[in-house]
Structure I
Amino acid sequence: MISSQRRYIPSMAAIRSFEAAARHQSFTLAASELNLTQSAVSRQVKEMEHIVGAQLFRRTGREVILTRAGTRLASDLSSELDNISSVMMRAVSAGNMNSTLRVATLPTFATLWLIPRLPGFFKKHPDIEISFSTRLEPFDLAEENFDLAIHFGQKNWPNTQMRKFFSERMIPVASPEFVHLQKIQTIKDAKKAPLLHTSSRPTAWQDYLEKVGFEGRPYLTGRYFDQFSMVISAVQASLGIGLLPKYLVEREISEGQLIMIDDDELVTANSYYCVTPINQEDENVESFCQWMIEEASHLSM
């Protein structure tokens, strides 16, 4: 089986020659780039054509033009070479820094909570490097080669170890200008003020108003946004009152950019978790998870 598969694997020299010739549409320019003779490039392209079983270039005088098969192969190879380049960059980074953690994270969480705190982590762990990618739903950590993931939701990610680092606690906030113009002291003063909604939490305002006993206030009206970051910007622009996770706006509240309208919080059924493969033993992963749990413990909850 192995020897049969290897029949279809050309030499790296042949791959490089074909890729350069396809990119330049010229054996001469490819030879110059690779510091080879034109005949050497031609021989290596013939090796590729022999393996593929199809002509990859049409030769018209001194010019070469990709055939349909050649165009398809060039496109596929370009993508794979990019992947190899990424793999090598991660390997170089890991070699230089002892270890690189691959972390799957949620975009808004990473932008507004995690990344601003990372200098503290790197100060404690200068030998650990981190590579972040966005993932929104559970996936196979081993298959996608991630060391850990940050998950929001229920404790329902199969075949993993899930460690909670905080619950979602939502609070109503508005800009100082909005509060002044609307003469708001508590949420019950906001009978007609626009409410700002996050599409991923469609019932949040309903749940909150029911919790505080604010009856008769329409809760579905207002403006809708796809991301918490958009709601925060809308609140700062005095477009209305936002119901936001407390951890996302603590800095803005402490600096006076936003005002917490009411002390009541809505604790949702969802939480944030550090997710790792079952039975994984990795000191660097453990250090990162423990650091996040410690950072979460500092939140005023």
Structure II
Amino acid sequence: MVIGASRYRQIAVGSLLSLSVIIVSGAAVRLTNSGLGCDDWPNCNSERFVDVSSAHSAIEQVNRLFTGVVAAAVIAAVLGSMLRERRRRDLVAISWLLVAGVVANALLGAVTVWVDLHPYAVQGHLLLSMGLIAAGAVLVRRSGEEDDQPRSLTVDPRSRLLAILLVVGVSVVIVTGTVVTGAGPHAGDEDAVRLGVDIASAARVHGVSVMVTILLAVVLSLRARAGGPAASIRPAVSRWMFIAVLQAAIGYTQYFTGVPEILVGAHVAGATALQLATVFVVLDTSRTGSEFQSMASSGVVSHA
């Protein structure tokens, strides 16, 4: 059996979607206090492998079952990379990385249950999921590129540096956001331990990191709008700015309204979208040869 390049890209998109959805479903588990609805792993509890006898156990069980969907999606990405009509080492390697990450996150999920939702374990669970989002985005982009086409830088070095700094900024934002979560009221269970930090102070640090990162994006956006090589990333930066401003608005609103569950869930979904947008900003700073020539012929970038 051999599959075409376009079919493989569909598989890659499916794996990325599943990796994104499970972050939001995991947040739903925490926000409904269902984190210990199943207090064992891989069994739901000491008596049953699957238990939906209560609302909390049912919510946690659905999330665990969806992990199987994610596992199937990334395994399909590996098999697809092997069966692709022209096998590429980069696609094989990235798809195997997704499998390793999903396995590691499943084990970390087990540890999270065993330590009764300790915030450090919960933080690690989310941060690894965000890393998987980045890898999944790279797989989607690479799977859409033509075979045997080397990539060339399409922006000036300073804009490339700003894009990399944007990744650093978003990473700091996400990490500080998990600290706020670890100190906040939505622990996943009423008896779960909380981080011993002042939530207001943690939120201020998180807010400052958000503002600094948005400022970096503004500088990058101005360079893109000024024309020249950086213009090639203008659409990606514009998407990033839209998501970031919306995400900041949700964050401040939830803070001043007592962190209602629906807004926290929206904030988690926004963080996932922002991670995707950030990765695509960096990916757009280089293009394959055919893409580069097309952009050069249209005057977007220079051959130099």
Structure III
Amino acid sequence: MHRSESWDDLRHVLRVAREGSVSAAARSLGVNHATVLRRVAAVEARFGLNLFEKSLNGYKPAEAHAGVFEAIAEIETAVIGLARAVQGQKAPLSGIVRVTATDTFCHSVLPQIIQQLHSGSSQLRIELINSNHHVDLARMDAELSVRIGQSLSEDMEGDIVAELGFAAFAAPDYAGSQWVGLAGPLSRSVPAQWMADTLNPAQSASAADSFLTVRELAAAGLGLAILPAFLGHSDSRLERRDVGLAPMQVPIWVAGHRDMLTVPRIRAARAFLGKALRAQQDYLRGVPTRS
């Protein structure tokens, strides 16, 4: 690498290649458009190469320079590995642990658990990252994930701590046959698969990429909806409906990147979250509470 080269410049180039545009790269990096353009231009000038095919549709990595992008990606892996190694050596049993979870869990489950942690003697503090997309733990965008799914990616390690149960709900006075669909990341979920296998597409009255929004659409009378059962049971605007839906539970994981799980504060936060979620197994599976 040229001695005047810097990883900070190179990461801007790599982010543009991954996002496909300068604007998207700027948003993901938290910088302005001009900064990304300047960094990319500086690298291209030092290399003496035009790394991108630029058009109105965005920035596409030039096929002739694929090897350059592969090399930059290898540098990223090395830089992240160094950061993880340093952090693991110096991290105390205190500080902030960034936890990513879906908006449903960030809104309705984790705040109470975090309050328990903060009210105790622990010096750990949880920073919640609300995302229905899978946040990249390999790039340290978060350190732990409360993830819903049948399995984990190969670079992650974790435990199944409970199951998330689903059921059908609708507003009490809703008598139609329309459904609120699942869009975006939720379109790959187990409930979405059931809907795709069972329902006619014409039965979808509307759709959303968040169960919190799906709940609001159902409460507004727009149709039947499959929701995490605890989310429907806790809302007086909805009632559970028997639509022939077989028992549906999906594993809940507390997981992290395998290279970081020995860091004391991350190990401690993982154990606390796992224990707290196990204690709510019936609630999360959707077992109705007796009145």
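If Kirkwood radius over Cα pairs in Å, for residues 58-201 alone computes to 17.8, which of I, II, III did it come from?
The read-out comes from structure II.
One of I, II, III was used to compute FRET efficiency 1/(1 + (r/R0)^6) of positions 66 and 178 (r between Cβ atoms, R0 = 41 Å, to 0.05), and the result was 0.30. Which label is that?
III
Suppose distance in nm of label points 7 Å out along Cα→Cβ at positions 10 and 106 works out to 4.7; of I, II, III, which structure was it derived from?
I
Given 28 as the derived value for percent of Cα pairs over 34 Å apart, which of the supplied structures I, II, III does it correspond to?
II
We did not get these values from a lab; they are worked out from the coordinates using the rules stated. These figures come from a predicted structure and were not determined experimentally. Cβ atoms are built from the backbone, for glycine too; each structure is taken alone.
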